[in-house]
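Read-outs throughout are calculated quantities, based only on the coordinates presented, and are distinct from any laboratory measurement. Computed from a predicted model, the values in this text were never measured in an experiment. Cβ atoms are built from the backbone, for glycine too; each structure is taken alone.
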Structure P
Amino acid sequence: MTQKNPVTVNGRSYNWPSEPLVVICCDGSEPDYMEQARARGLMPSLDAIIEKGENLRGLSVVPSFTNPNNLSIVTGTPPAVHGISGNYFLDTETGEEVMMNDPKFLGAPTIFEAFQKAGARVAVVTAKDKLRRLLGNNLVFDGTAVSFSSEKADEATLAEHGIENVCELVGMDVPEVYSAGLSEFVFAAGVKLLETFNPDLMYLSTTDYVQHKFAPDTDGANAFYVMMDKYLGELDAAGATIVLTADHGMKAKTNADGTPDVIYLQDQLDEWLGAGAAKVILPITDPYVVHHGALGSFATVYLDSSVDAQAIADRIAALSGIHVVYDNARGCKEFELPPERLGDLIVVSRDSKVLGTREAEHDLSALKEPLRSHGGITEQEIPIVVNRRTAGLHQPLRNFDAFAIGLNHVARAAQAAE
């Protein structure tokens, strides 16, 4: 690779990679998943990576959901800069509740866009197609970029994705959406692209289907991490710098009898204020709710102008299982969120609790295992594993430091050792 000048993206400077950089976002990967699997001797490749590199911890963005954290990782910024504050939000201009997966909602360029403009080759592979357009925003598919999802790999074209015949390349059919195979396809594609496409930067983003279903150190979880370990070894053997992180953690969200531990916040507000005086939005909502029933630990509330916001905030805060309730200004400052994408109140639950709207609006019939979910402060801890020694890292680390770690701090460590 030709050494070039640093690339500045969203106010951060990134060195040009001296070897391929692969950043992996393992969706929902609470650190305990890998540590428990390692303790059982199930991840020898990860053990080898850690022995020669780093096994660190960091914090995700709150809300600890998929879209805001993936976009933070690939822009190197919090949601206050890039604008994606959840999977779902209330568009106050139209009054409609919409998915935040259209690039029009993205307010900052990605690291991939900036590096491609500087002459780099970039590859982006994500499990679910809901992220693909955001992650690949403004990439030019001229032979120097590819961007596709496992979910719709068979629909990839040169014009829209920079690649075709993906299933043939990977040697796998398109997996079921609700399967570990959707993530395995991401890893297998990453290995093949490293061999055939020769990217300077590559981003691999999985799905948390397994983590929603299985706790750490269960057979289902361990099988997933054994699979992942195989591909980590192959990526490492190919000579890439690897930075492995997560978009959020995952916690059990159940009562003692195994039923979901839910505060139905819209029902509660309707009881206090009457119907129509408040509207609860759950940013975890997306098209893939089978494994979590649209129940997470973060909600935002829009209030009628006649409602005493502080009085309602105090009443919500007094409910058992509530972690914090902030008004818009304080909550957006605390969590580095865009004020225009959040309501009058920001509500975060703790520990086992999740937040719902109305009980009648949540179909939990598809939940086959005790609920595991995320979204709050208690799901904020994430792993940051690097297969190289690092130097000069600041604390606390964030998952959106991943590209800076791989491009800036690994290089400095190598130079210091010379």
Structure Q
Amino acid sequence: MSQKLERIELFDRKSTLWFLLMLLGVTFFSLGYEYYHYRALKYFHDPLVRALVIDQEVRFAGHHPKTFLKVQLDHGAVCRCTLSPYLRDMRGREVLVELQVKNVTFWDYLKGFYAHATLYALYPSLSLKETGYRWIASQHDHPWMQQLYGALFVATPMSHDLQALVGAMGLSAILSISGYHFGILSLIAYFFLRFPYRWLHNRYFPYRHGNRDLFGIVLGLLFGYLWVLECIPPMVRSFGMIVVGYWLYDRGIKMVSFQTLGITLGVLLAFLPRLWFSWGFWFSSLGVLSIFVFVRHYGHWKPWQIFLALNVWCYLALLPLSLGLFHTFSWWNIGSIPLSLLFNLYYPLVLLLHGVTPWGAMFDPYLKALLASAVIHTIVMPFWVALLSVFFTLLAIRWRWGVWLSGVMGGLTLVYAMYQIA
């Protein structure tokens, strides 16, 4: 009687120690590289630098309107600054600015810093990301719809008010490009490439490993997409998971395991130390951890049971952290679970509508009505509740009762939030 071969784990205790020492060495050199560029920026107290405008929004500072800019310097450092409100839209363009960096520390440089700035020049060329956003925005009339689909397809920032509304409705996770979106795009790319590649493979180079070649092509397309969207942290984590996961799978090693997540996070944090300061990166990573935890303990369930229960449990597991960080909630937040399930059909459909048809605005009336019906409420909740929920999720890596504790904590948090807004 034949037996199915089991996939093995990658590391034992000894090799884990060597891997951690290697990551420590990479981290040391990465920080040294970042410090070199930090010292170059600080060579003058008010250097002239060329930077890309990532986000621009007019807000009130006291009773006076100001333009808040978020710019990215050549080597990845992010700076926030305030300028006159009477400026044209500069998003996606490069600017020449004078920054006052005398008091900026290396810690500030890594996590993103604020500096007084003076604008000297605006360069005309648009980034590919902004070009994509404007093409998407041209299919919609309402600013909210332009921003929403811009965030969904090219990861452009939403306005402060719309971001708060989307967060209160519990829709931030499905609108932020991450692993699910990469998965859909991978399947679409694989579907369209598979048949022409198979024909070429069988006719000209049957000796090659077809699946590896297809994966390499799809990976190249995903990396191009990641580069166009300027390597936002959740997408970097997703891309790293795809690369590490396939590398392990191709070698007969367990792919859906905590080692996969640990290796990915360790490598990314070692090479890109700025990710330590990204809430989006950590929130995305915690979401993946929650999925792995559930699959480990309940992977023997039927697929439809896993699909439904996983969405509910992930919502409850992440709710305390969401409220602990952002403190916003609405009645629509409860409806985010069925909306997340519908999103599995909605995202490929609107991707098709925007990509190959002139009907990208088909769902705009319904989305505008949905957003208009939501009312934002402020929830007062101590941050230790969020930390306790994360601790329970970490316990669930080893013990099944940690899953239940995390779920109960999320349920109590939901009841508490509903009580406060009732």
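Source structure of the calculated read-out (distance in nm of label points 7 Å out along Cα→Cβ at positions 20 and 132, 2.0) within P, Q: P. Here helix-only ellipticity at 222 nm (-39500 (n - 2.57) for each DSSP H run of 4 or more, over all residues; to 500) was derived from just one of the structures P, Q, and that gives -20000; the source is Q. To test your reading of the models, identify which of P, Q gives 10.4 for mean count of other Cβ atoms within 10 Å over residues 92-99 when calculated. The read-out comes from structure P. State the single structure among P, Q that was used to calculate mean count of other Cβ atoms within 10 Å over residues 116-123, giving 19.5. Corresponding structure: P. Structures P, Q were compared on relative contact order in percent (Cα under 8 Å, 6 or more apart), and the highest value belongs to P.
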